[in-house]
Structure 1
Amino acid sequence: MKTNYFLERNKQNTKHIANFLNDMPDFCFEFFIGMENYTSTLTRMNYAMDLRIFFDYLSKYKFDKNAKAITLSDLDKLTSTDIEGYLSYLTYYTFDNKNFHNGERGKARKLASVRSFLKFFYNKDKITSNVASKIQTPKLHQKDIIRLEIDEVAKILNEAENSNFESKTQASYNKHTAKRDVAILSVFLGTGIRVSELVGLNIEDIDFASNAFKITRKGGNQVVLYFSDEVKDALLEYKKQRDLLEINDNAFFLSLQKKRISTRAVQNLVKKFSKIVNPLKKISPHKLRSTYGTNLYRETNDIYVVADVLGHKDVNTTKRHYAALSDDIRRNAASKVKLR
């Protein structure tokens, strides 16, 4: 059966948005319709999740009424102090009988959601002010890039290929998935693609004659990326095994249930092998992407090439992530110039 991962994901996200809207005032629907033409379903789902928490807070601590009953006139009564109270509340809060915690980045994202929401209705003259715009965004501290070192890259691939787990169940499982897992890790480390881009790969997206594949980026744009012979060998080894399975599914990477592998399964296998290589580093698929970006920057010394390959719309995003490496490159460059 031919499936389009991104189409199915959009359908699921749309269902989630509809469910979230059931817990919010009816006028919220207008906001999501208004932003439909310039945002992805994933972005809108994140907005819906954030705003559901915001209205739950207003219901409990500001208006003493059901969230569905809150009106635009109520929103006009909000003050900057109310928004500051909401940000404080987000540090530790309970929602749907579950406990949650937000740091500076989580608070910044939720504040941005409220700002956009109030701005939408302010621009439509349905409220008289956007009080959230007066609140300063929480200071975001630059996070260190966590990545695998060169020797750790080799180790994680070796572990996936040859790992002998103490658990017989795990050893048996790994025996059936080794070629797939090596191929997955090789693609991450050799191309820097995102986990959704990897999971969404179909058989027809890969051209082994030109060492290239077509991927769908976050915004829905399709681009062609190229891979090395090392990555090609890993993909072909897995493809031989995959071709023996008599299944009618065009997904390239499969689970043991012979269905498209899930994002969660990929995250778990990366975590499993990286923990063996270095238990002190919390390695995710995104960290393998950072590993590739780091190695590419060191090889090319060209931040624009790295930005293009990684699919960053703004090169400043790439610069922020890899700024620390610039000092290494400048130091190495200084040693290249000989006076005598």
Structure 2
Amino acid sequence: MKTFHIAQPDQAIKPALIDKINNLTKPKGALGVLEDLALQIGLIQQTLSPTLHKPHNILLAGDHGIVEEGVSKSPKEVTWQQLSNFTHGGGGVNFLCRQHRFELVIVDAGVDYDLPYEKGIVNLSVGRGTKNFLHGPAMTEEERDLCIERGASIVDKVYESGCNIVSFGEMGIGNTSPSSIWMHLLANIPLKDCVGAGSGLDDEAIRHKYEILRRSIDNYQGDRSVEDILSYFGGFEMNMAVGGMLRAAERGMIVLVDGFIMTNCMLAASKLYPHVLDYAIFAHQGDESGHKLVLQAMNAKPVLHLGLRLGEGTGAICCYPIIESAVRMINEMDTFAHASITKYF
């Protein structure tokens, strides 16, 4: 597997950042989460005057063999149909990218369809969907490693365009199932607490989904290493996101973490390289069962809680104006000394 060099941001600048934030014309702590975000972003960028440039949302798509077991309400073909919708600008992620000035990068990580690449979809496909992990590994170790490498490569491209803040989204019918297993095995959370409705399953269908995932784990004979879990139970788009997140952190970029799927990808990335969490801003807590628990497993404090469960990077993009406000706060607010205002805290 590709190796990364992810260091904890140098803490030497932290006292100066705190001092600057505390001496803005407001009571200490009065801007709450904005102050926390400004401190984190200042540490990531190692500056008292952080900036945001060319935000990108990388949307990774892949199909999943486990869908054959009836674990999703939506049929498999929705993956490629939604990708087509994205190329026409008609998806949820599209209007949010337009609103918040994000560049949308649509990537085929492993969709089982002849996609119209000429319409702007980036072809990084590792295969025509994963295998059914109820009966064996979803992918080979070589395919997993290729996903990690290709995820890193797409981040390199957006970084070279001037981007310093990136979000990741996904499109892959059935991908809450591998995410639930990652969460169970990597964070030691009971499987029943990890399995939810996905795209809209009722109680009986959720029970069926749980039984399929339980049987899949019972059949698993791997070594339970992080690397083996990623390949045996992963999705092409999920492992590509792991590689992208790790490369973004290595590049010193801000990583916006979207919903349930991408939170579990960040969980996996953090099990490989713990300091990736220093670069992660968890955008929101969604309504998928288990999302709150996996956030808690990483001591993550989500910025928003809007009842979102669409994926695609939508929650991360919705969070962007809050991040922009934090950067404007530290750069544009006056200080008590300069404004000749008596400190009132």
Can you spot which of 1, 2 the value 0.00 was calculated from, given it is FRET efficiency 1/(1 + (r/R0)^6) of positions 72 and 176 (r between Cβ atoms, R0 = 25 Å, to 0.05)?
1
Determine which structure produced the value -0.37 for log10 I(q)/I(0) by the Debye sum over Cα atoms at q = 0.08 Å⁻¹, calculated from the coordinates; the candidates are 1, 2.
2
Top of 1, 2 by mean count of other Cβ atoms within 10 Å over residues 208-215, largest first:
2
Match the computed value 13.2 of mean count of other Cβ atoms within 10 Å over residues 64-71 to one of the structures 1, 2, and report its label.
1
Work out the source of 4.0 here, i.e. which of 1, 2 gives that when distance in nm of label points 7 Å out along Cα→Cβ at positions 24 and 256 is computed.
1
Entry that produces -14500 once helix-only ellipticity at 222 nm (-39500 (n - 2.57) for each DSSP H run of 4 or more, over all residues; to 500) is calculated, selected from 1, 2:
2
Identity of the structure behind 23 (criterion: percent of Cα pairs over 22 Å apart, for residues 40-127 alone, calculated), options 1, 2:
1
Between structures 1, 2, where is relative contact order in percent (Cα under 8 Å, 6 or more apart) highest?
2
Please compute distance in nm of label points 7 Å out along Cα→Cβ at positions 120 and 192 for structures 1, 2 and give me the label with the greatest value.
2
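Values in this text are rule-based calculations from the coordinates and carry no lab data. If you're wondering where the values come from, they're calculated on a predicted model, not measured in any experiment. Cβ atoms are built from the backbone, for glycine too; each structure is taken alone.
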